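Values quoted throughout were computed directly from the atomic coordinates according to the rules given, and no laboratory measurement underlies them. No experiment lies behind these values; they were computed from the predicted model shown. Cβ atoms are built from the backbone, for glycine too; each structure is taken alone.
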Structure I
Amino acid sequence: MASAGCTGGDAAPLAGSSPRIIRVPEDAKTIQQGLDAAREGDLVLVGPGEYHESVTMAKPRVVLRGVDRNTVVVDGDFTRVNGITVTGAQSVVENLTVRRFLANGVLFTGVTDQRLQGPGAGGTHYDPLDPQRFPPLRGFRASFVTAYNNALYGIYSFDARDGVIEDSYASGHADSGIYVGQCRPCNTVVRDNVAEHNAVGIEVTNASENLWFLGNRAVRNRVGMTVNSNDFESLAPQHGAVLAGNTVAGNNDPRSPAQADGGFGIGIGIGGGSANTMVRNVVKDNAAAGIIVTDVQGYAADGNTVTDSLVTGNGTDLVLTAAGEANQLGGQPGRTPAAISAPPGADFRGLPQPPAQPRLPGGSDAPGRAAVDLPGPVDPGAYPLPAAP
């Protein structure tokens, strides 16, 4: 039975009831049993240990929290598809680690049909022309999550909006560490995360409007950040994201998994995205190109701007192949990236465990906060130009 502790904070209970703390393994032997027992507004608090299971959070406004980010581990054993799948509106995953799944570490999505959630919620595993079938998940948050050595994505937001991904770490992913796809308007902020040793650090596809990437570090990947339009997901073309105060450096890691399209040595790539603002970013020491803007798949990249940024030490600092006349990259761009040879990709299953990461402030005693009224006030101006690494 669940204990009757009270979480406090913003978590709102059902009418006539109080929020509870459900402890795993004391009150429920598995994380899934704890989530199944939870009601709206409850906190499922997971004790130290390895939990060899895939879990689904289908109820709204539930907070799933580990007591210690580094010792609460959800493990896929390279046999399970998704780690934590969140389809319940305004729910939260925080202060734990997710590793070794065959698709995604943490998936936030409005795609509620489990047959369509893996190995990817988008692309060929989802009908991109039918967004009405699965309305977007409204409200989500990932805070102080470590995701590593999953086959596709670490933290994956697809067909979801009104969210926050913050203070998290992603490494060893064969597609991207953090992914935001198919939302318009997204009303989402991705801030203060670290993505390293992935094929792509942070990836954005068909995600537009009220979308901010602030103060992140995308370093030592094959590609730092990509912002794309394509026809594999709905809501193309991509437009209107803000990238501010990010460090995108040294994305030439030979000990990283290879992505299908083979990119390597690129800092920020804009492929068919438009009206994106890049301001006060450090883009440094990427062997092929610092920032590259190109038309792809019939989508024109136009109206993208780079201002007040440090773009230096790259194979070619700025590359512009898009035909649009409104791209302003803050310098004299070249037409081709530096010629480099991409090394073979590493097996995501064999990459090293990351070091311990900072824990949720307040730990297990922090007030429970559902993902309500997110992302809240967002001020890109609060993110200055980072110090060069």
Structure II
Amino acid sequence: MSDALTWSTPAQAALAARHQAENARRQRRSGRQALRLLLLRLLAPRSRLTAPPAANRMPPPGRVLVIRPDHLGDLLFTTPALHHLRQAWPAAHITALVGPWGQAVLAGHPALDDIRTLPFPGFTRQPAASLTAPYRLLRAEAARLAAQRFDLALILRFDHWWGAWLTQRASIPQRIGFAIPECAPFLTTAIPYTPRQHEVRQNLTLAAAATGQAPAEPAPLHFTVSETAATWAEVWLREHALLAQPLVILQPGSGAAVKLWRVEAWAALASALQEKGLALLLTGGPAEASLAQAINARLPQPLPSLVGHTSLEQAAALFQRGALVIGLDSGPMHLAVAVGAPTIHLYGPVDAAAFGPWGDPRRHRVLTSAWTCAPCNRLDFTDASLPLHPCVRAITVEQVLAALPAALA
């Protein structure tokens, strides 16, 4: 299959139109989804939804549970809402229920009294042990949560019916989430979900519905970098002579192949930045080691690399020292935003309006290509079909260089 990047402009436009039509068809509820909704409605208790509570109508809850099953970026998006909950309820005991993969993300957050972990079905990135395993886990965890006697639960992921059902089975009296058909039967208060609104604002909307108070100016993302990690980053960068010039960190990996940029584009960008006299560093997880090697193989002067050799906190400490972090749509890029680094993000299939960087757009730039079928919010393309989905690969090196902050340009 030829790469759509090499096609003529009319052929590319026709392909984009075909993608748009396919995406429109995918928006319709499938037969499997309709059956699931019917079953959930049959299983849900017959309860009447109520209006959001008002702050002057009810006492603050004593024990609050906040559920978010997702990974790095989406968990960081919850941190302004956690800040709002703590501001509104200074005496409440607030617990976050996250996946084991999320504990390090929220560790040290000043709004939290406790973090519980649960390997949420559908988020472990592993196949389920059996068809009944998610429901046996739900029953067991509901019993544990019931013993904690929570007064109120917030289900921050908009479509997390499993989490909504969990809070109902745990007999938590106030259960607040989004008015998605699969979730609403298990909730006591269902708040409208606004498509294309940023996830931070969605989370804040739910938190405000719980507290009965409009949030003040939204807080920034939060991640706690320990003194130990900050010292480690200082020492490593000094030992590798990366403190004499402004440091630009390249984070070339992402969790889905369709979100990746071209290896040759990363190499060309690195060469251009080297010519500007900037210090460069490659970062990323163990799965991105071959990608980093492929980039360095194209450079006459390979870049220092810590790909696969840092913890989450160490990566954050490095980002904190960077004059700029350049990367794709990925959790580590939101981590860079959370610790205050200026950033440039390359986006394609995922909607940056809803899932882009949270902060001043002059400090956190988003770049996209001209493909009109983006964003489609699809990541499930097969390797064989990737040549037909070049929305990220079509972003040019010149676009990135033009987006450099004035101090580095």
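Source structure of the calculated read-out (relative contact order in percent (Cα under 8 Å, 6 or more apart), 13) within I, II: I.
One of I, II was used to calculate Cα Rg over 2.2 N^0.38 Å, giving 1.05; which? It was calculated from structure II. Comparing distance in nm of label points 7 Å out along Cα→Cβ at positions 220 and 324 across structures I, II, the highest figure is found for I. Of the structures labelled I, II, one was used to calculate helix-only ellipticity at 222 nm (-39500 (n - 2.57) for each DSSP H run of 4 or more, over all residues; to 500), giving -11000. Name it. This value belongs to structure II. One of I, II was used to compute semi-axes √(5λ) of the Cα gyration tensor in Å, for residues 92-307 alone, and the result was 42, 21, 18. Which label is that? Of the structures listed, the value fits II.
Out of I, II, which structure matches 5.0 when distance in nm of label points 7 Å out along Cα→Cβ at positions 196 and 244 is calculated? Label of the originating structure: II.
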